[in-house]
Structure P
Amino acid sequence: MLILDVYDIKTIVQKTGFKDFFLELIDILENYYKNWDNFDKMPRIATYFPYGVLELMPTSDEEFYAYKYVTGHPRNPNFNKTTVMATGQLSEIKTGEPLLISEMTLLTALRTGATSAMAAKYLARKNSHILCLIGTGAQSEFQTLAFDTLFNIKEIRYFDIDSKAMDKYQKNIKKYGFNLSQCKNAKEAVRGADIVTTITADKKNQTILTSDMIEEGMFINGVGGDCPGKTEMSKDVVEMSSVFVEYLPQTKIEGEIQQVSDDFPTTELHEVIRGLKEGRKSDEEVTLFDSVGFAIEDFSVLKLVYELAKKYNIGKELDLIPIMKDPKDLFVSFED
């Protein structure tokens, strides 16, 4: 079985290059979304605690089974730990053999950025070049570089209630040549933006975006609302937008649409990618991708890094499954 640690993922991305990695990941994501009906799907299995949430996210197609174990603990930075921590596994369906165990904290940030960019390809205006970020925590740089892969991002307007997070973001992203505008509040950051990404960590109902802040033609990428009772925008922002989701049974529980009635009109993103329904209909339309993260995205990134690790000969092969001369004689493993 192949094991990929944090250093291995870093090496894979560096060898590939951020842009080419995102392009490959977006391509594989689109391919699997086009084959949506071939996947076994279910809402993630979540266990909630006062400190945060622990989740399992499984899915499979005809060849592979994958799952991610992921945590979300907003207070973790106080203990010098990341808010999100994750590991994942990829297995072969035919035999059930585990092929890969990987870190997925970095991979979650990469796949979330790639999914956001993929959604924007269908839901944002084609000439979008001003990006707004509300929340400049651990995933903000990944979101930025993913969007820049498909759009000519010239200006980035950003705000976080934590000034140190904004300073961190500026330090990390300034070398990429964007025009950076650190803003005093969310309203200032949103003004004039083509793409607005909300990506905060606090697990509670918030109103980061209100309807008076929304301008004609915006694409809103709502990423931070991802569990029951956690939202980032007012109900009227949802109601004034054309709303697109990953997997409706899960988003109803965890997304911005938990604020509205069950019959509120939404479109699953795969329907747009497959050409079954329209995405953005006009340059004036306000579109909202109510993103909570879905297992097919983890499946996609696990499959990609498995292929790249084999290509570059990266990772460690460990015997986590007994190798037996006689597959019916497990006990001999203790005697040889």
Structure Q
Amino acid sequence: MTQGEFALYIQDTFSFGEELTLDAGVRFDHTSLLVSESQFSPRVAAVYYFPESRTALRGSYNRLFMSPQVENLLLASSEQARALSPFVTPEGKGGADIRPERQHAFEVGVSQDVGSAFRLDIAHWWRFVRNYADPNVFFGTAVIFPNSVAEGEAQGVDVRIDIPERRGWSGYASYSNSRSFQIGPINGGLFLEDEVIEIGPGTRFTPDHDQRNVASFGVSYQNLPTGLWVTFSGRHESGTPLEVDEDELVELMQRRGAERVNFDRQRVKGRTPLNLAFGADLRQDDDIAFSARLDIRNLTGEEFAFNFGNPFSGTHFGHPRLWRVELSFSFR
């Protein structure tokens, strides 16, 4: 039997004078991957610009539809996998069919030019999700089994400052604060590890991708006459949750890399890797262009973890200092 999915969409942009711009459209999705479902998804976004103050106000709404991941979907949805699932419903069954994710996404924001010094952008966003797609990792390997969480919500604020180029210098800085939660039960998947937090119907929990605070910056310099350029950047992330039961913490403390976890907060420790890149356009003429680039990622060699002992995504450590050299030739 052949099963599949398809989508159609139509969208256009409308301008009402120089101040108001409107994007509007609708998308239709259909999937028959194990479960046959469809959805019409309206999408609309509007921007109103005040030329006197150089201020732009915007807002948008998107309704999203996403089919389950195909990889190992048959096994993750099987009756045999349900019998092994620790996420038991009141009827005594572990999980159910993995249905497509449906999401309502809202955003409002403002962008303000402050003279020629910099541009400030602020956005507040919300997400309301049904059948939250969140596949689990099989024993910490790269093999995944699709599953879905019954409900989920997320919201946050993003702030960014962009400094335009001046005498070769430019830069940016950004900060995001967000919070998310999900509500069981969990459907599908193949959970065989012992360290699995109990998530039943109505259980509210913090997902493994919940990153409360993220900040980043970048400073660049480019010398056009010589073709030389350099960029220094960094990113801070406050740490993701462990997502395990209290009685599993002692076992986790014995694992390799546990020193990168704050067990009091039950989150991995924050990290701030720095990066440096520089290069040059060494030759530019009508016949050939030649450039060189050197990237140093995680400049200080900081040791950190993205997550730790998570039943959904396992354990992932950050990379050490990485060096990358690139030579580029373009023949015209």
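Data overview
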read-out	value
Of the structures P, Q, the one that -1000 was derived from, the read-out being helix-only ellipticity at 222 nm (-39500 (n - 2.57) for each DSSP H run of 4 or more, over all residues; to 500)	Q
Parent structure of the calculated result 17.9, given that mean count of other Cβ atoms within 10 Å over residues 65-72 is the read-out and P, Q the choices	Q
Structures P, Q, by relative contact order in percent (Cα under 8 Å, 6 or more apart): label with the highest value	P
Winner on Cα Rg over 2.2 N^0.38 Å once structures P, Q are ranked, highest first	Q
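Quick note: the coordinates plus some simple rules give every number you see, no bench work behind them. Computed from a predicted structure; not experimentally measured. Cβ atoms are built from the backbone, for glycine too; each structure is taken alone.
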